[in-house]
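These are the structures in question, set out in turn.
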Structure I
Amino acid sequence: MDPITLLVISSPHYPFLRFLDRLPQPVTVHTGNDLDFLKQQAPDADVILNGFHDGSALRAILPLAQRVKWIHALSAGVEKVLSPELIESPVPLTNGRGVFGPALAEFAIAGMFYFAKDLRRLIRQQEAARWEQFDVAFLRDQTLGVIGYGGIGKEAARLAHALGMKVLALRRRTPSPENDPVLERSFTREQLTEMLSLSDYVVAAAPLTPETQGMIGGNEFHFMKSSAVFINVGRGAVVVESALISALNQAIIRGAALDVFETEPLPSEHPFYRMENVLLSPHCADHTTGWMELAVNQFIENFERFRNGQPLEFIVDKQAGY
């Protein structure tokens with residue numbers, strides 16, 4: 001069997017690379033992030049693995065990779081990887097979806113508990129050695145609205161339903177009748193504000209596409225309950241950040257739990273750092289123990305399918321953007 005040539009776009013020192021030793025042999029692996037090196041290796045590549053990289057190198061070498069038959073992105077989000085050339089190319093693109101969903105769904109649930117039980121107040125009182133009782137809220141019987149009912153959204157919905165919450169979901173396509181025991185009701189994009197008005201918690205888990213960019217702005221926040229909490233575990237640019245800040249400052253909504261932002265790293269002068277009604281995670285809510293290994297193992301399993309001529313899993317709809 002001829003060796004498969006794999007070109008890995010990554011710093012040679014990135015920790016996930018050690019897991020590539022598990023690749024089925026024979027395979028020839030070239031790794032680097034120097035553009036001259038990548039251009040030199042691209043013509044011989046059968047498979048390209050884009051590590052946790054912004055996609056600029058992939059765009060630069062794609063015209064040279066005439067032999068490539070498959071491209072994989074370790075990340076779940078592919079908006080930085082998808083170039084017009086890759087979208088038009090017949091080469092399949094797969095991604096790491098499914099790897100990060102459970103951890104992000106748990107963060108979403110943690111954000112709900114954070115506000116329902118007023119954990120910031122508990123911590124503040126503990127630090128001040130102050131015994132002051134107060135009322136807290138149930139999550140059961142509250143309503144969760146999910147924007148983006150993919151892997152992350154479905155897992156968040158499943159966990160919320162297990163806690164006794166009612167679950168609503170915004171779907172990209174017109175919902176068809178389905179036997180989903182978790183969902184109480186599905187909504188189309190045109191019904192977004194109606195769903196928001198019914199929700200006590202809103203989880204944004206949508207990918208970033210031209211259709212979703214900026215979809216949650218000032219108008220949408222005004223339709224939410226003043227007691228509602230907004231949680232974003234999808235992509236920062238799905239939200240108009242200035243509108244969210246305004247909604248939080250004016251108590252149009254109660255609070256926000258955020259793992260993603262328009263600009264990352266979040267600048268030190270950003271107002272989110274100083275807002276008591278914001279729970280902030282530096283885009284690491286999915287960095288659970290072994291997360292890199294899980295992402296690479298998914299690629300290796302797909303690599304075995306590729307070697308055996310089997311259909312690839314986790315194929316991205318390049319036109320849809322996820």
Structure II
Amino acid sequence: MIEAKNISKSFGKKLVFDNADISVADGSICGLVGINGAGKSTLLRIIAGVLTADGGTVTVDGEPIYENKRVKRGLMFISDDPYFDFDINGEKLGKFFSVMYDMDGKVFGHYVEKFSLDLKKPLRNLSKGLKRQIFIAVALACRPKILLLDEAFDGLDPLARLEFKRGIIELQESGSTVVISSHSLRELEDICDSFILIDRNTVKVCGKIEDALDNIFKLQLVFKDGMTKDAFVAAMTAGGEGVPSGADGADAVPFECLRFDTLGRVVTAVLRGDKNTVMTKIDGLQPIVADEIPMDFEDYFIEEVRRADGEGR
């Protein structure tokens with residue numbers, strides 16, 4: 001298990017993390033998400049032991065990572081823009097990593113073939129996508145216990161993305177743990193079972209993707225005489241028997257109204273809570289239409305960030 005407790009990190013006067021905590025279970029594929037500049041790359045570097053935190057601890061199975069050669073031997077970090085020597089090619093890169101890891105040559109060859117890679121060409125002459133595919137082939141062939149990937153889908157074509165996803169899933173099935181950051185949240189949703197959302201110098205929320213999506217839902221509602229957010233919250237608080245006037249009773253609402261947009265009589269609402277309980281109360285308001293709109297992980301991310309920015313409240 002990867003655990004980080006009370007992590008703090010600053011670069012000069014810029015605060016990146018302030019008492020952030022994470023936990024990644026063994027054998028999981030964890031998506032690391034956040035807006036640009038939130039600190040995803042910094043967190044991956046701290047977990048990898050490339051950077052030291054100003055405060056707090058990072059451990060793997062209870063052992064500190066930084067300057068721990070035994071733990072690091074089972075860990076691989078592929079950054080957004082990996083460093084390589086000026087003249088190195090894919091063949092030499094594979095040999096270099098085979099010195100540090102128990103690299104499976106057959107697996108490496110498999111992905112070289114799948115990606116149609118030319119290992120003789122210097123990496124400096126390759127596109128970003130082709131360079132990334134070579135590093136991916138190396139990472140999957142090394143079969144590390146922990147694989148950390150920063151913006152790993154960037155520059156990959158659709159076929160390469162598909163092969164990469166299959167490789168990550170196979171790596172997980174062999175017992176490895178993968179932490180992967182990406183701006184493509186729909187790509188992460190395809191393969192990740194858990195997530196970490198970074199926002200405002202800390203870990204805002206983390207957990208199972210399935211649980212997060214089960215707890216938040218989007219509805220399109222149409223009311224005969226229209227509806228305001230205040231009236232909606234008040235009615236739900238009162239048990240759904242009409243629309244009362246007066247006190248809002250917001251603290252007693254057994255759900256959270258993350259967003260409430262109106263266009264004429266049509267309402268688009270994003271709510272958090274027990275769906276069955278909420279829908280029963282909404283039925284009591286006698287809407288003309290009450291349809292659920294499918295939500296994916298990207299929608300969830302947007303709503304969480306909107307809430308942090310004070311929108312949708």
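Any read-out appearing in this document is the output of simple, stated calculations on the displayed coordinates, not a laboratory observation. Since we're looking at a predicted model, the values are computed, not measured. Cβ atoms are built from the backbone, for glycine too; each structure is taken alone.
Structure summary
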| read-out | value |
| --- | --- |
| Label whose coordinates, when FRET efficiency 1/(1 + (r/R0)^6) of positions 116 and 292 (r between Cβ atoms, R0 = 30 Å, to 0.05) is calculated, return 0.10 (choices I, II) | II |
| Distance in nm of label points 7 Å out along Cα→Cβ at positions 36 and 268 derived as 3.6 - corresponding label from I, II | I |
| Among I, II, structure where mean count of other Cβ atoms within 10 Å over residues 92-99 as derived comes to 20.9 | I |
| If mean count of other Cβ atoms within 10 Å over residues 132-139 is computed and equals 24.6, the structure in I, II | II |
| Which of I, II yields 2.9 [distance in nm of label points 7 Å out along Cα→Cβ at positions 108 and 276, calculated] | I |
| If Cα extents along the principal axes in Å is computed and equals 73, 42, 34, the structure in I, II | II |
| Which entry (I, II) yields the derived value 0.50 for FRET efficiency 1/(1 + (r/R0)^6) of positions 84 and 300 (r between Cβ atoms, R0 = 30 Å, to 0.05) | I |
